[in-house]
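Each structure below is given as structure tokens.
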Structure 1
């Protein structure tokens, strides 16, 4: 089962985050075989992290809760809150298979929160330019029964273009756009 996990940093947590970076990466190494995408969200000036995104294949909801709430940054208080959602990897690839990984580009995480569970998130891929998408899929409640949103990580000209990917559908009550970059050891 694939899960989307997003920890949003507490204000002022940057120094603590940097002190824990090796511990965080060591924890993530345990899940490397199931990792679909990972990386920090960034401030507007791209100078500091504002959160951590992980999309990972795990055996079940208990494993997803362990992944989210036993992670060193969470335990140390880096995150103000953590979102855990079931995810469906509609692209069928990982970020390591993304063809533009080595190029410099503006990359964003876009989260759309649905107005209702009506509609089919798969329709969003029809006509989409998937070669610029790093990760893409619907978000569901933990039991997988209800569609609650969509997560997109991709390369876009700017934040407005990133927002437009989901805004044009009219399916979302709220859309968040965050600067994002590839994560993991450098």
Structure 2
């Protein structure tokens, strides 16, 4: 899961934490879970906040989930206190997440992105090249509408369409948006 820590999203870290806790309840022994922050430049392992490969032993897996939850709680507290990043490198985070997932050797791979999906890069950061997301599902969660989207909703719709096309062109097996935080079970529902 990638969590946007730029601008106003620092104020929404509690909702992101709730999504992580939902995921912790849904993952099974043997699954791999990682959470990373999206900031000005996000193509780095240093932005991975927590990661775990759950033990096949259910008792040990529950203990690992507790430790993971504590790390996310510490991350949330520090994010609330800190200043959000100036830019938003969603592409860098997605590339890093895809590399991480490939290394795990997992059969089913999913990247969950908690962001408004408005990428903002400084002039030095280059992300205008094809990325590889072969067989990875991409799910954008709680995609907030920006004030400019309220003025012209086509901006919001266009932003989501652009990301969907980019993900599918990169080989993603699926793209969907889940904005209803009351129904996080839709994260795992098959499209249809």
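Every number here is computed from the coordinates shown, using simple stated rules; none is lab data. Just so it is clear, the structure is predicted and the values come from calculations on it, not from any experiment. Cβ atoms are built from the backbone, for glycine too; each structure is taken alone.
Of note:
- Origin of the derived value 15.5, 44 (Rg and Dmax of the Cα atoms in Å; candidates 1, 2): 1
- Source structure (of 1, 2) for mean count of other Cβ atoms within 10 Å over residues 12-19, computed value 14.4: 1
- For helix-only ellipticity at 222 nm (-39500 (n - 2.57) for each DSSP H run of 4 or more, over all residues; to 500) computed as -5500, the structure of 1, 2 it came from: 1
- When relative contact order in percent (Cα under 8 Å, 6 or more apart) is computed across structures 1, 2, the figure 22 traces back to 2.
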